[in-house]
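Novice: Okay, got some structures for you below.
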Structure I
Amino acid sequence: MENETIFRIRATGIMSYFVFEELDKERATFRDVTKEGFIENFEVSDEALDRFQDYLNERSRYKIPFVAYGDEVKVYLKATLAEQLFGNEASVRVLNTNDAILDKVIQLTN
């Protein structure tokens, strides 16, 4: 799921800054959300993706469109939000939600 562009974006820390600022505006929205509920049900909206693209492009010398990998960026935004709300383990779980091998291991252990 990793591509070079998203890897570089994540390495700069700008995604964490964006999520922190967004969370700061909407913290009350997540007050009663559980970790499990968040991982299973929360979805990053197209509007949030557009806000992140604008945020990134305002702070970067490159103008990066997310047309080709918007769904992938949404997963990383959700993982970053999960980390800020619930810690690293929640972030890893979000990142692994589309991992077929991990799904099979979980299935076999249950």
Structure II
Amino acid sequence: MGGIRGGSMSDIKKAGTCLLEKGVGNVIVTLGSQGVMLVNKEGCRIFPARKVEAVDTTAAGDCFNGAFVTGLAEGMSLGEAITFGNLASSIAVTRIGAQSSIPGRREVDALYD
């Protein structure tokens, strides 16, 4: 979408910057085991992934997105919502399946303890 080909962190940041120039306020790129990259007017930040042994990544993106928007709806900052999404998806990838892999709220909240 950003018009840049390649998968290096530099390429992803360039593509994010290109989208910012087109009027997008925040660009969030999920990077699997490397975490999440946020590109916005404040710069570029990597939110590292929680280290787990992934067995099935089928629902990881959907889980991240659902938890991320839940965090925003609950008043979390952008960074807090990204972290919340990261934690939720780190649980999902340790389970087989799609819908059955999505963690409950208590499971995600327990990771903050």
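Novice: Computing relative contact order in percent (Cα under 8 Å, 6 or more apart) for each of I, II, which one ends up highest? Walk me through the numbers on the way to the answer.
Specialist: On the way: I: 27; II: 18.
With respect to relative contact order in percent (Cα under 8 Å, 6 or more apart), the highest-scoring structure among I, II is I.
Novice: Where does the value 16.6 come from, among I, II, when mean count of other Cβ atoms within 10 Å over residues 29-36 is the thing being computed?
Specialist: That value comes from structure II.
Novice: Identify the structure, out of I, II, from whose coordinates distance in nm of label points 7 Å out along Cα→Cβ at positions 5 and 77 was calculated to give 1.5.
Specialist: I
Novice: Another one. Quick one: helix-only ellipticity at 222 nm (-39500 (n - 2.57) for each DSSP H run of 4 or more, over all residues; to 500) came out at -13000 when computed from one of I, II, so which one is it?
Specialist: This figure was derived from II.
Novice: Distance in nm of label points 7 Å out along Cα→Cβ at positions 37 and 69 computed as 3.3: which structure among I, II?
Specialist: Source structure for this number: I.
Values in this text are rule-based calculations from the coordinates and carry no lab data. For clarity, every value in this text was computed on a predicted model and none was experimentally measured. Cβ atoms are built from the backbone, for glycine too; each structure is taken alone.
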